[in-house]
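Every number in this text was worked out from the coordinates using simple rules, so none of it is lab data. Quantities reported herein were computed from a predicted structural model and do not represent experimental measurements.
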Structure P
Amino acid sequence: MTKLKYERPIIKRLENSMPNKFGMRTEFKPMTHIEGVAVKDIIDKYGSPVYVISESVIRKTYHNAQRAFNTRYPKVQFAWSYKTNYLSAVCNTFHQLGSWAEVVSGFEYDKALGNGVDGRNIIFNGPDKTRLDLIKAIENKSLIHIDHLDEYYMILDLAEELSLRPQVAIRVNMDTGIYPIWDRFGFNYENGQAWDVLNKIMISKKMDLIGLHAHIGTYMMTAAPYGIAAKKLADLAVGIKQKYDYYIKYIDLGGGFASKNTLKGAYLPAEDTNPSFDEYAEAITSSLLNSNIHPDHLPTLILETGRALIDDSAYLLGSVIANKRNSIGKRTTILDIGVNLLFTSFWYEHKITPAQSFSHHVEDTVLYGPLCMNIDVIRENISLPLLNTGDHVVIHRVGAYNMTQWMQFITLRPNVLMITESGDVEIIREQEQMSTISNLEKVPKHLSSFEL
């Protein structure tokens, strides 16, 4: 019979479903399995920490989003945001579901091509498109979203040089009632910048204007601004038809839909407050259908949402290294997961669940990572049962940005796994080795040896 671990007694007032300023009292349930696979078995085989992505959750979430828009609008096309998570297994899951690729760099563009995406199904966004990037995109008939006039003039020169007609759209920034206005990218609607470049494109007759694009912000916690953005883009489309007798082919509303992760400082959980796909869809599609665009020439609605489609599907599994008390006696627990692997811990209060059974004594705890830097804090305060060295935890909703903004800092990056729809566990990115780093380094000859 295994001897139970000692836990010091705690005196705590019992409350029967009574709320306080943080909401209802916390009920803990261990998360011992992910998609039927034991967390302990995953860590024993693949190490700790380790990322785990559920293919089933990706597909289910995508279908929910697709249903929300397809039931409200006749022509909808999703484009997977590579910057959100560009692991090929993730990207290809979305491509199998019918999603195009949306990229913001030459690196991401090449990755999309390498994954087998036809150039005509790649949307190229961002302010930093090199001349070589643009040549490749023009030759592949990709959809180039012009960000600034310098880019426009470069494309104009390339159109003449290559004797090809680039397929272009413009990015439009605007006032949608959300502040600060995202006016760093694209051409402003209110001050006439957008019309200025549209006139240049149409009058030059050197390229095909096929779309209008807006990305109004990130983690948008209300749907109404999307309706305003859709209306303003529709007004531009109507203006183009009136002035040039020309119908654009698509309106791209970008991304920015919020996931169910709770932002730091939020009063209520995101699951209770953030819009659903249906709410975003209602705001966008109603504006397009109620606009003066001729119903026989409705443009395709393109959506580049990333975070809301992928966050729920991924977990980060880790282990407890040690427990301490800080200078004021507060419990601190050190995990083997640092902010180098969980970049979103800087702005989310991630849900964190023990991966084994426990008693129901809880205590306010600070969760630190293993890095030798003071900002390596996973949660500043969380009510948790007493975790012991070697216990495991599951951090929820880590699918967006953590596997693109992660850093090789102090520790090497771990395995990334996917649990397939059939229940198989597959490594989709191997853990780094010393050679991953050292093979890229070069040491000058005079520094190749030393004596101590």
Structure Q
Amino acid sequence: MNEHPYPGHHLLRLTLLLQLESRARLAPAEELPYVMVNESSELFPYRQAVLWRKEPARLVAASGVASLDKNSPYALWLMPMLQAFSDDPRAELITAFDAGDLPPELARDWPDWAPEFGLWVPLPAPSGGTHVLAFFRDTPWNEAEIHLLSYLTETYGYALALSEAAKPAKPWRQQVRGHKRQLVIGALVLAAAFFPIRQSVLAEAEVIAHQPNMVRAPLEGVVEYFYVQPNEQVKAGQKLFSLDMTQLQSRLKVAQETRDIAQTEYLQATQQALLDPAAKAKLAGLKSKWDQQAAEVDYVRSLLERCTVTANQDGVTVFDDPNDWLGRPVTQGEKILAVANPQAVELEIRLPMEDLIRLEAGSEVLFFSNVTPHRPLQAHLTYFSYRTSPTPAEVMAYRLKAEFSDSAQLPRLGYHGTAKLYGTRRPFLLWLLRKPLRTAQLWLSW
């Protein structure tokens, strides 16, 4: 049976070959790979075609798609398959190949991704070919098609070499116009990086009393009873707490008995002195002993009176749960609670050492209370500790204080929240990289 249905078939193929060569020579560099993998089907039939660059290894183009995703399953199988066959001795020439020419792990997946018969077509170039065309179809390749491809591949190879080696240099105006969007974005990013912004940092804060009246233990003892509760309004002279008086009461009883004995001895000696002049000499010593024991009784009574502690001024009691104090021994001068004026409050801020920024007296502070976070209160910095101290969370932090700007809208004593402190201005990039730069400085200082 005649393979060609009409006598002019060879002439038609020759005409198509010349047309493909002309298109390859005239195609722009960015369109040439598309012409090679798609329009070659006019010369001979195939189902799939790919253009592969050997060094560096990458898929340049594939038939039927505008761009091939290098992370797609098809590309992930195709790349190692082409790399494996490129090591075959026949890879220097146009060669028909199939799954039997590949390692078993690649040949196993061949039916899932490509037709049965493949054709390896290296593209020659003056400085050595770096590209390969691979065609796949369901029927074997014949010698006539391979011979015809040998002419076409020379044109493809030289066209690729020229497109890579002699890309026309675009005028700088055209280059700028072509990358206008990227340049604008880069300029905006650069401007934002060096734009001076106001530094700010967040830290935990608590509303505390301003110059409260500290109530301390008047003497050494054990807390027996609390007459007030936390945050209770008290008046001056109102009882706050009392210490255990059992020991002092026993001591007072002994002192009173000793005083009475000394008094009796003195009175007896006075009566004897009327009859016995020698007894007069003892009167001074007995009188001194009586006075000493009387002073001891007065002293113990004063200690008993001091066991009940009262408020020195009007205000609100500031302390924790009274059950934490009941039965607890205290030393003289130990702080028990405070009586504070609810209208004289300030903000205490704990700023972690890692978040330290440059702050000055009078720097602006915003307090976001946990109760009303949508209504921040303004304040200004008044105090900055010169060293850090551990917080209850075992974080080393600086202790700061701030005064509220509006005395008519003061928060409740004891409120917790977050304080936002504003510092000086500095470039945004330096503010963003302040922690990495500090870490790098510590490492480099070693």
Here Cα Rg over 2.2 N^0.38 Å has been calculated and equals 1.12, so which of P, Q was it run on? P
Using relative contact order in percent (Cα under 8 Å, 6 or more apart) for the comparison, can you identify which of P, Q gives the largest number? P
For which of P, Q does helix-only ellipticity at 222 nm (-39500 (n - 2.57) for each DSSP H run of 4 or more, over all residues; to 500), calculated from the coordinates, equal -8000? P
Value 67, 32, 26, calculated as Cα extents along the principal axes in Å, for residues 271-390 alone from one of P, Q, is from structure P
